[in-house]
Structures are given as structure tokens and as C-alpha cells.
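There are structures below to look over.
Just so it is clear, none of the values below were taken in a lab; they were calculated from the coordinates. Fair warning: this is a prediction, and the values are worked out from it, not measured in the lab. Cβ atoms are built from the backbone, for glycine too; each structure is taken alone.
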Structure 1
Amino acid sequence: MEENSENGENQQILLSGDRNDGNVAVLFSSDKLELRADFYPPMSSGRPLAADDISTALARSNVIHGVLWENIQQAVTSCNLNRHIVRNVIIARGNPPANEILEYFQFNPALKPPEIKADDNKRTDYRSASPFIIVKKGQALAKLKSRKEGRDGKDIYGQTIPHGTVRPDGVSAGTNTRSDGVFIYADINGQLVQAGKVLNVQDSLVIKGPVDYHTGHIVFPGDVFIEGPVSDGFKIYSGGAVTIKQTLDVTEVIAKTDLTVAGGIVGRGRGLLKVGGGIKTKFLENCKAACRKTIMVDADIVNSSVYTLEKIEMGEKGIILASEIYAVQGVRTGGIGKKTGKAARIHCGVDFTAQQEQEKCNAELRILAGKLHQIRELLAAESAENPEPEVPADAAGVGMDAAGVGMGAAGVGMGAERRKKMEETLALLEEEQKNCTAKAAAILARLNADDNAAVEVSGEIAPGTLIEICQIALFVSEPLKHVRIRLNRALGKLVSEPLS
């Protein structure tokens with residue numbers, strides 16, 4: 001077998017004979033699993049290619065396994081008939097080995113950060129994307145892939161190629177996970193974090209930098225710690241506490257327990273805070289904040305609506321400006337309002353949740369009253385149009401008018417049916433009004449939640465300020481300094497006394 005360097009390849013001439021005879025140049029693969037060939041037609045009066053000659057030559061070259069005789073025959077026929085070179089034909093192919101794959105836990109491919117989605121107008125909201133993988137308790141994190149047996153291979157020379165063994169890069173169970181031997185599960189709600197090959201679930205989410213387009217909105221079932229500022233337009237939803245070490249440019253924050261903001265809270269007039277615990281911050285501006293426990297503000301509350309079921313505690317120089325405050329247990333601050341600008345309104349002793357229920361109930365009563373008035377007017381009009389027929393004085397009269405009564409029976413029946421439906425609707429509305437009135441009375445009974453609430457101001461209360469405790473109001477017309485305002489039950493009014 002001679003070598004040929006045509007086309008820059010290290011080919012070998014398979015057939016020996018005259019230069020004008022048809023011939024085959026073969027190229028062996030380095031792994032001995034494949035043999036490719038170029039078929040050359042005869043020239044002038046040379047001998048054409050013959051499959052038997054190629055078979056003999058392959059045997060002489062020890063190529064005994066995986067010979068593709070159909071490919072050889074097709075190439076020989078095409079080459080002889082068309083008198084052109086047939087190139088790159090696979091004429092022998094061995095069997096590659098299949099490696100043994102050891103069992104391993106494969107990471108759940110469905111657990112990946114959510115994709116960025118476009119809205120109905122085909123606009124993309126990049127704030128909806130998040131780099132964090134949040135999992136629920138009991139969710140499968142990985143699945144065991146069973147061992148796959150290996151298989152030896154055989155090259156074109158008929159020699160065995162031993163199979164290898166592969167150990168895939170699987171994962172293993174880590175903190176707050178468990179395994180039943182088939183799956184690895186999350187043991188808590190939290191953030192999935194992979195440390196090397198170990199899967200851990202953290203009950204808190206720690207963000208080293210700011211909340212912006214790199215993080216998207218934050219939605220997490222546990223505590224959230226944010227070391228940078230929170231940019232405008234980004235929302236935070238936490239099943240635990242939220243702690244922010246810099247400024248919160250609030251769009252919407254909902255926390256199940258406490259909210260702590262070291263740098264202060266700015267709302268731009270549309271910010272919303274809903275907190276199941278307390279709020280602690282440096283200042284609070286241009287937002288609406290509602291929580292169940294105490295709100296602690298070091299400096300200012302400005303142009304905001306603030307609601308708490310406990311109290312508001314401010315620093316000695318803290319001041320409430322152009323805001324409406326609802327604090328069941330009272331307010332302690334350095335000052336309220338200023339001589340110019342929008343006045344502040346302070347409401348204490350009243351459960352704001354009950355007040356909101358009462359307002360909703362009153363709105364329902366107004367709607368019901370309108371519906372009842374409309375139904376009664378319709379009933380009155382129906383009575384005027386279709387009065388009850390008088391009973392005749394004697395039987396003869398009845399007999400004489402029988403035909404006329406029969407002719408009007410259909411119209412009278414239609415009127416009666418309509419009246420009956422309206423009366424049924426009236427009864428339902430009256431019952432609903434009765435229930436709503438009882439509900440309003442029950443709400444009113446718990447509206448005044450703390451008649452011991454007080455407003456304590458170490459500095460000055462500016463004129464124009466309205467202070468209300470248990471729905472009894474005091475309008476401040478002259479500056480008040482260093483005072484405590486409370487409810488005098490005996491007098492039924494608010495009184496101010498020097499702050500000790």
C-alpha cells in the first residue's frame with residue numbers, strides 16, 4: 001500500500017497496479033474507528049475498479065470489522081460509469097465504546113432565574129427579571145440519575161476498545177435540604193445557593209449592592225438584607241423583615257414583620273409601605289405608610305400619610321410637617337407643623353382599620369338607601385297604574401262583567417308578577433340594610449381603641465394643627481410649646497398640660 005499526499009492529506013493507495021487502472025486512496029482516522037476513501041476512475045485503457053479487488057486489499061490491510069460494502073459498491077459503480085472521482089466515502093466504521101456513567105444527583109433544570117417577559121404592548125419590563133432562585137419547602141432541587149452500564153467498542157481492525165468510567169459533576173444536599181435517596185428537596189422556603197457542588201437553601205436574602213435593574217423586584221419568603229440603596233420603581237415583598245442600610249426610594253414595600261431603613265425613606269408622592277411589625281428610619285417623606293407596631297423616626301415626617309396600631313416615637317428635633325397621622329396609642333415628637341404651608345392632622349386613640357371598615361360600611365349604606373328609594377318609587381308608580389280591582393256588590397254584577405274581567409286578566413297578571421318581584425327585591429335590600437347597620441354599630445363600638453392616648457411635643461405645635469383623640473378634636477389657633485395633649489373623660493374634651 002503506497003502513500004499519497006494529494007490534497008495535503010496523508011492518504012494511502014489501496015490497490016497496486018498500472019497507473020492507468022482505477023484506484024482507491026484511503027485515509028484512516030486516528031482512533032481507528034473510521035476509514036474514508038476517494039475512488040479514482042481508470043484512465044485511457046486502464047482496468048476499471050472492482051469490489052472484489054477492494055475487498056482483498058482491505059483484508060490485506062487487516063480491515064476486517066465494520067466494512068460498509070454497500071457504500072463501496074455504490075462508489076465503484078458511480079466512478080466506473082461516470083468516469084469522475086468519488087470523494088470522501090466512508091467504507092468502514094467501527095463501534096465506539098460507551099462509557100459507564102456512575103449515578104449522580106442532577107440539578108433540576110427547571111430551577112433557573114425567571115425569564116424577562118414583555119407586557120401586552122410588547123414592552124419589556126426588565127424590573128421583573130431576577131438573578132435569584134427562590135424555592136419553596138418540599139420543592140425538588142435535584143434528581144438521582146441511575147448508573148448507566150458501559151459497553152466495549154471495536155475498531156476497524158476487529159480489536160476491542162475498552163470502555164471508560166465517567167463520574168458526572170453532580171450536586172449534593174447541603175444546609176436546609178433533605179434527600180430521600182431519589183430526590184433532594186428544599187427543607188424551607190428560601191433562596192437556593194449552590195456552593196461548588198453543594199445545594200443550600202438560605203432563609204434570608206442578602207443583597208450586597210443596590211436594588212436596581214441588576215436585581216429586579218425583590219420577592220422573598222424570609223428576611224431581606226439590602227446593603228445598598230433601593231432605586232425608584234423597584235418593589236420589595238418579604239415574608240419576614242426588611243433591613244436597608246442606605247436610602248429607600250420606595251415604590252412599594254410589603255414586609256410581614258419589621259422594616260428598618262438606616263438612610264431614610266423617600267416616596268415621591270406615590271410610595272406605599274405595608275408592614276406587619278414596626279418601622280424604624282431616619283426620615284419619612286412623600287409616602288403612605290401603614291404598620292401594626294411602633295414607628296420610630298429620628299428626624300422628619302413630611303407630606304405623608306402614616307398609620308400605626310401602636311405609637312409614633314420621634315427624636316427630640318423630629319418634626320411632623322404637612323402630614324396626616326393615625327396613631328392608636330399616641331405621638332411623641334419634637335414639633336408639629338409650621339406657620340406657613342399645609343397643616344398637620346394628628347388622630348389618636350382611634351383604630352384606623354376599624355375606621356376604614358366604618359367608611360366602607362357607610363358607603364354601602366348610602367348605596368343601599370339609594371336602591372331602596374328607587375324600588376319604593378317604582379312600587380308606588382306600579383300601584384297607581386294598576387290599582388287593586390274592587391269586589392262587585394252582587395253576584396249578578398259579577399256575572400255581567402265577567403267578559404270584561406276576562407279580557408283584562410292578562411294585563412292584571414303581568415302587573416301582579418312585576419310587583420311581586422319588586423317586593424321581593426325590596427325585602428332583600430331591607431334585610432341587607434339591616435345587617436349593614438348592625439355591622440356599622442359593631443364597628444363603632446370598637447372604633448375608640450385607646451382613650452389614654454396622648455400627643456407629647458417637646459418643641460412647638462404650630463397654629464392650624466388639628467389634633468383628635470377618640471374623635472374629639474382640638475384645633476390649635478395659637479402656638480403651643482412643651483405640652484402634652486390628652487383626653488379629659490370627665491369634661492369630654494381635649495386638654496393641654498405642661499410636659500414634665
Structure 2
Amino acid sequence: MLQIADSDIAEALIWRFWQEGLPRSGRLRLTDGRTLRLYHPGTLNPDSGPDFLQAVLSFGPGKRLRGDVEIHVRPADWQRHGHTRDPLYNNVVLHVVMWHDEKIPVVRKENGQYVPTLVLSEHLQHGLDRIRKQYRRRLEVPAPAGYPCQSLMKRLPVERVHALLDRKGSDRFRQKAAAISRRMKQVSAEQALYESAMRAAGYVKNTDACQTLARRLPLAMIRTLVGTGGGHRIVDLQALLFGVAGLLPSQRLAYSGEVPNDPYVSEIEARWEAFRRSVPVRSMEEHDWLFFRLRPLNFPTVRLAAMSYFIAAGLRDGLDTLIAGPMNAGAERGPVALLRQIARQLEEMTSPLPGDYWLKHTVFGEPSRTARRALIGRDRQRGMMVDVILPFVYALADRDSRSDRMRLVREMYTGYGRQASNSVIQSMTNLLFHDTPEKKATIDRAILQQGMLQIDRETCRNKACGQCVMNGSANQTRGVK
């Protein structure tokens with residue numbers, strides 16, 4: 001009988017899932033962002049070597065391939081089992097694992113060729129849920145103890161709840177502005193804005209990678225290479241971003257050295273080749289970026305394409321000048337009008353040309369099922385306003401000792417409407433307002449959501465309830481100072 005733990009699963013059972021549990025129509029998403037179509041799982045190998053022989057499949061829009069498939073529990077098992085040094089595995093065309101790791105390792109064969117990875121659990125959620133429930137009952141793990149704030153929320157009036165969340169949301173805002181201020185002392189204000197905006201565009205899984213790219217490819221270098229006039233082309237900026245990021249097909253093992261036969265891909269590869277010798281930095285590696293468990297619209301390829309427009313908008317006059325423009329043109333218009341104008345400015349700076357390649361693609365060479373009109377959605381733009389733009393404008397005002405403008409930015413932030421929810425906001429909302437849905441409905445401003453994020457970071461992650469502002473020990477509230 002197979003023994004299955006919640007964190008592990010026997011390879012023999014994975015073989016069965018591979019043979020019988022996957023759909024034979026439609027496409028499955030690989031960890032490198034491409035798609036897979038499976039026509040035949042191959043024949044189970046009773047001898048040494050790969051688990052399945054002569055499987056038939058295709059990647060993206062490519063032709064059918066015939067080759068072997070190796071099955072593992074986790075991605076790292078490929079190297080742990082010594083397949084990197086074993087020529088018996090040189091005919092493997094697909095690595096299949098049950099569980100994912102946060103950072104999927106690059107899988108190479110003995111001959112140096114790349115092997116793409118498919119994570120079965122991503123396509124077998126219903127069946128795996130039943131398996132997990134069965135074995136969790138056997139383990140009889142006790143449920144975690146409740147949080148004191150859950151009962152506290154029932155007693156506190158909604159005004160007090162808002163005051164506490166305002167306080168922590170204000171703390172979070174000040175910390176973001178302070179981080180930008182520190183960076184502005186090391187580089188220009190524009191470069192600090194660029195790095196912060198790139199980090200925000202990375203959206204959780206690729207924040208560090210996007211920030212690293214912005215520092216490796218600073219705006220001064222971009223201007224040297226493409227100029228500041230109107231003659232630059234978006235394709236030049238995209239070639240630079242993708243090339244230094246190491247995400248072009250010619251740079252990625254995911255494409256096995258085969259550049260997709262696509263006019264845009266050919267052009268961007270040619271533009272990068274023209275720039276490459278003039279770029280004085282080493283390109284990043286494919287494994288620096290995460291595609292796995294991301295919605296295709298959040299792939300780093302799409303986000304970097306969007307940021308090419310943001311960069312292009314500021315090449316002549318400066319990104320900081322554009323963002324601060326509404327404040328300089330007339331701060332007397334009040335926080336609501338100014339906030340609307342700054343948000344409109346950001347939207348214009350990230351708006352793509354109608355025929356942009358990435359409106360119909362999420363990876364190179366493989367068209368999306370549906371086209372779209374934006375590369376950065378409205379929700380992410382709102383997130384960038386709260387995480388980057390308003391803290392940056394506040395930091396500028398602080399640098400220039402403009403207390404009147406600092407006060408105005410505080411008013412814009414405290415009045416900013418609800419952001420799109422993310423997993424942490426959703427989790428914190430469920431935690432705090434599990435039994436008080438009427439209070440949950442009043443969380444209608446970004447500062448309140450930011451307050452929950454700050455509480456999660458400071459105390460909830462370590463269950464440091466005694467140090468939490470929600471434990472009732474705080475006797476005063478305050479807004480952004």
C-alpha cells in the first residue's frame with residue numbers, strides 16, 4: 001500500500017496521475033511560462049532510465065515532439081538523483097513533478113540541454129484535495145489557537161477600529177516614503193522613482209528581480225543608448241529591458257536555443273544584438289525570474305513591456321518631473337483633483353501603443369487566447385499609486401521642506417479609495433472581521449487596508465499578539481504626521 005504524507009507523495013502514484021489524470025485537450029502551463037499539449041504520455045519503463053519512453057507532446061505553437069519523460073516528487077530530485085550526469089536521460093523532453101518549489105531550479109541534461117518542467121498538482125487540485133484531507137485526518141494535527149483580536153473586534157466600536165488601522169497605515173506610508181528618501185540621497189530622485197516603480201511592477205514574486213534590473217540598467221545608461229528625443233522606439237527599450245533581464249529567447253534555456261519564428265522576436269533580438277556590446281553590465285539569468293504560479297498577465301515579460309512605456313514617457317523631461325508636475329502646476333486645486341490628475345498621469349505613462357506585441361502575447365512566440373487593451377491593469381495602477389507614487393511625491397516635498405505639500409499628500413493618501421484585495425489583505429480581513437461582517441464592510445479606504453498589511457508584517461506572521469496594536473493596549477490614535 002502506498003504511504004502518502006501531506007508534504008510528499010509516492011512516485012508510483014504520480015505515474016498513474018501522469019498516465020490517466022491529465023486532460024488530452026487544451027494546454028497545460030509549464031513553469032517557464034510556455035504551454036504544453038500532451039498527446040500520449042508514453043510507455044512506462046520497467047528498466048533503468050527515464051520513467052516513460054516515447055511520449056508525444058508539443059510546446060506552445062510548436063510541432064509535435066517524441067521523447068522521454070522523467071517523473072519526480074519535487075523539482076530538486078532531478079539533480080539529487082544524479083540525472084544531470086547520466087547520458088541515459090539525454091532523450092528526456094519533459095520533467096514532471098507533483099509539487100512545486102518556490103524557486104524552480106533549472107533542469108539540464110548531461111549534454112547541457114534544458115528540460116522544461118510541468119507541475120502536476122497545478123492541474124489536479126480536486127483529486128489532491130481529497131488525498132490531503134484523508135491524510136490530514138490521520139495525522140490529527142490540532143487546529144491553531146485563535147487570535148485575541150477576533151474577540152476584541154466584537155467589542156471595539158468601528159470608529160476605534162478605523163483609528164487603529166489608520167495609525168498602522170500611516171506608519172506603513174511613512175516607512176515607504178523614508179525608504180525612497182534614503183535612496184534619493186544615493187542616486188537622483190528620478191532613479192529612485194524608477195527603481196521603486198520597477199519593484200512595484202514586479203508584483204510580489206518578481207519585485208526583487210525588477211528592482212535589480214532597474215539598478216543594473218539605470219536611466220542614465222538607457223538615455224546614453226537610445227537618446228532622449230522622439231526618435232527612440234519602444235522596441236529599443238524593450239530590447240534593452242529583456243536583454244539585460246536575460247529573458248530573450250536566445251538567452252533562455254526555456255527555448256532550447258530555438259528563437260520563435262516571429263517578426264517581433266526577430267526584430268527585438270536584432271536590436272539587442274546591436275546594443276549588447278555597448279551595455280557595460282552582465283545580463284541577469286533566467287532563474288532570477290519567476291513565472292510559476294503567476295497569472296500570465298503578471299508574467300515578468302508583460303510587466304517589463306509595460307514599464308518600457310513608463311520609461312519612454314520620461315526620457316526627455318524626466319520621470320520625476322512628470323509625476324510631480326500636477327503638484328508644481330497648481331497645488332491649490334485640492335487633494336481630490338490633484339489625486340485624480342496624478343493617477344491619470346500614471347495611466348498615460350503606462351498606456352501601450354494599440355498594436356503592441358504584448359497585448360496579444362504573454363511569452364515570446366506564443367499568442368494569448370484573448371487580446372487586451374492594457375499591460376498594467378487598473379488595480380495594479382492603484383497599487384502603484386499607494387506603494388510608489390504618493391510616497392515619492394511626499395519624499396520630494398520633504399526633501400524640499402515643503403510642509404504644505406506634505407500635508408496635501410497626506411490628505412490624498414488618507415482619502416484614497418479601496419485597493420484591489422490581495423491574499424494578505426483577504427487573510428487579514430477574514431481574521432479580524434470573521435464574526436463582524438458589518439465592520440468588514442467599512443474597510444473602504446487604502447489606508448485601512450495598508451494598516452492591515454502593516455499589522456500582518458509586524459506581529460501576525462509571528463503571532464506576537466502581545467505587541468499588536470489590536471490587543472487593546474494602544475490608548476491613542478494618530479494619522480500620518
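Quick notes on this structure:
- For Rg and Dmax of the Cα atoms in Å, for residues 85-172 alone computed as 24.0, 69, the structure of 1, 2 it came from: 2
- If relative contact order in percent (Cα under 8 Å, 6 or more apart) is computed and equals 16, the structure in 1, 2: 2
- Which entry (1, 2) yields the derived value 1.15 for Cα Rg over 2.2 N^0.38 Å, for residues 197-244 alone: 1
- Parent structure of the calculated result 2.7, given that distance in nm of label points 7 Å out along Cα→Cβ at positions 109 and 165 is the read-out and 1, 2 the choices: 1
- Taking distance in nm of label points 7 Å out along Cα→Cβ at positions 29 and 253 as the criterion, the highest value among 1, 2 goes to 1.
- Structures compared: 1, 2; top value of mean count of other Cβ atoms within 10 Å over residues 69-76, i.e. the largest, recorded for 2.
- If helix-only ellipticity at 222 nm (-39500 (n - 2.57) for each DSSP H run of 4 or more, over all residues; to 500) is computed and equals -13500, the structure in 1, 2: 2
- Which entry (1, 2) yields the derived value 56, 34, 31 for Cα extents along the principal axes in Å, for residues 13-148 alone: 2
- Ranking 1, 2 by FRET efficiency 1/(1 + (r/R0)^6) of positions 53 and 157 (r between Cβ atoms, R0 = 30 Å, to 0.05), the structure that comes out highest: 1
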